[in-house]
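Just below sit the structures, each encoded as structure tokens.
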Structure P
Amino acid sequence: MDIRRDYFLLWLMLVYLTIIVVSLGAHFALFVSRRCYMPRRRRKEKRWMNFFKENGRDAILSEHQIRMLRNDIELAAWSDALFQYKEEGGDYRLFVKRNAEQLSRLGILIEREVIRAYYAYIITRINEDGKIQSKELKALMKVYLQDGHSVYLRENALKAIYSFREPAGIVQAWLMLSKRGLYHDSKLLGNDLTDFPGDIRLLTALLMSRYSDLEENFKIALINTLRQHKIVTFNKRLELELYKKSVSIDIKCCVIRLLGVDAGNYVQVLTEMLAIYMNREDWEPAAVAAIALKSAPSQQGRQYLFEALTSRYWHVRKNVALTLAHYGVTEEEKNSVMNGSDRYAADALSWALSQ
């Protein structure tokens, strides 16, 4: 037994030593690679900076340079030099215009998706003011969007398409993604659309004209953008979504929030949603409607809110109570709830009034 225990302890010690040696080796290799990488990248960046300074607006990428730029370190050094050239007042737009075909060819030659995503980021950054209009680069970003398998690549390609500030092109991009059935996070879509620096009203109008062709997450992003920009032009049309069984709860909640922007004209609809969903398992529309009613005090709204205070669901009661507290509750109304048989309703109202 003692011999076996000694062998086991020896084996355990060897395992620990192996782990320590491998860990130290990995740290040393990482240290060496970093020491080698940064000087190499700086040398490449300096070479590209000289290229821009010596050739200026007449700089044209050769076939050899295009092939060099397929390398990630080379591409990073080139982009850093290009950004520096831009910051120093160089005519980078003319460089992009004269090299549109070369830059498009480079984008096609890059094979790894992560590098393609970085290249799309470069295009977005050099076109922050939207003044670069290149049909070659627009076409390239559509290829990235269509062929990309990673969300990271599609997101960066979509951002690059936004940077051209062409509403029709953005609509085509959305339809392309919807047609492919590719999931793209509605929050990412909504953030990009909300931050669009071009004509947002024209863009949302064009997207609404193709609303039925969009997948659900795109619809959610579009409705949320309408709310963020307080665009109520399409409220009457979207109101109909609330009464369709085929429409998801997520979309209905987004529509209710949008109607809340103009709640005074939609008290009837909002109170209906509150009454319909207050005790259903899919209670979310009622909770959202309760908050949407906050900006439009009315006797009709108060009546429905007091009824919904008895909802089986805590989130509905909480939001209803907060809206009632915002309206202001009379002593008689308060006593009616506090002395009633529903302790959950009394607790919710008491909590809201104490906030």
Structure Q
Amino acid sequence: MEEKLRGLLSPGLLTSWLNPRSPSYLIYFVTARCNLACQTCFYWQEIESASPKNELSPEETEKIARTLPRLIQLTISGGEPFLREDLFPLLKPLIEKTRPLFLSIPSNGTLTERIVQTTELLAVHYPWLSLNLELSLDGISELHNQIRGKESAFSDLLKSFEELKKLKKKYKNLRLAILTLLNALNQEKIFELLEYIKAKLNPDRMEVLFIRGLARNPATQNLSIEKFKQVSGWLDKENSQASKNFIDRLRAELAKQKRKLIIETVAQDKMLLPCKAGRKLLVMEPDGKVRACEMLDCIYPHPPAQLGLDNFLLGDLRAENYDLKNILKSDRAKKILKFILQSHCHCSYECAMLANLVFSPSQMIKISLKAV
């Protein structure tokens, strides 16, 4: 058991714990553009006004990378990330400078050729990197198409998944996940969908997310936490049966505790663990602006007057000569991070919940012991 824990905690996570104010989890929205119009999307307003003109270039991410610390997790988001034709050169300096343990790319799965080409480039160039491709599937056949706003969305995703499975046979560092957003449109057929994913696709990981933010179609948010609790129980059972080795069991236990934390936070409507957003977790927007998290402006559309701020933007990398350290040590950032803790800010944002667990030594040790 001691060997397993030492392997997990050294060196990246221990170093991160010893530096509680140094970011270890970066979510980079590489574009706000998207080729779908999902009814459940919280990012739809940015998508409708998106333009490639203001997006960071590979030359700019190289400058940014020079000021970034070592990362545990780098997540590439959007919009649809694979709309960036230059995605590999865009990510290259970030990966090589921060050397993350995990790189995750969620995608709607419709751009098969580009998804496969970019994934293979990443797998070939960085064999030491745990590369996680996460395709979003919200229903079987027409239901998925209805939610996603495109007639071929379901068939396109299946094609991409099959091609990625071929890649997985060649590259041991590639893991495939299917993510499902639980919402009012699919809640009555959610278990049918999960059984389909298990039997027909058999991904390395299945995860169900709780709808959040301000959706394009507000009716999709008519959902009780009780349904999410039922789904979480199903996933707990499946994951416990599928987990063979310590790392798989650890991943399953971490996912279980994350869902449990979301359920309890929503049910009790309060912060249960101090939020790491802005400290261990950061969000970088397509144009280089930096936020503590993507939900803060949804929760507080108008910052309290005493803060003296128009919004919760931590800063702009372009305005700071691409130096993240300048942003994090600014008075503005300090005000916002203090507000997050003092206001007991809380939500169901999965990435923040994961950060709250992983970057808490006491929580992570408990989770590790349960996985042994």
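Structure notes:
- Relative contact order in percent (Cα under 8 Å, 6 or more apart) derived as 8 - corresponding label from P, Q: P
- Structure responsible for -23500, with helix-only ellipticity at 222 nm (-39500 (n - 2.57) for each DSSP H run of 4 or more, over all residues; to 500) calculated and labels P, Q on offer: P
- Distance in nm of label points 7 Å out along Cα→Cβ at positions 167 and 319 from the coordinates reads 3.7; which among P, Q: Q
- A value of 14.1 for mean count of other Cβ atoms within 10 Å over residues 87-94, calculated from one of P, Q, originates in structure P.
- If FRET efficiency 1/(1 + (r/R0)^6) of positions 15 and 55 (r between Cβ atoms, R0 = 30 Å, to 0.05) is computed and equals 0.45, the structure in P, Q: Q
- Source structure (of P, Q) for Rg and Dmax of the Cα atoms in Å, computed value 29.6, 88: P
Values quoted throughout were computed directly from the atomic coordinates according to the rules given, and no laboratory measurement underlies them. This structure is a prediction, so every number in the text was calculated from the model and none was measured. Cβ atoms are built from the backbone, for glycine too; each structure is taken alone.
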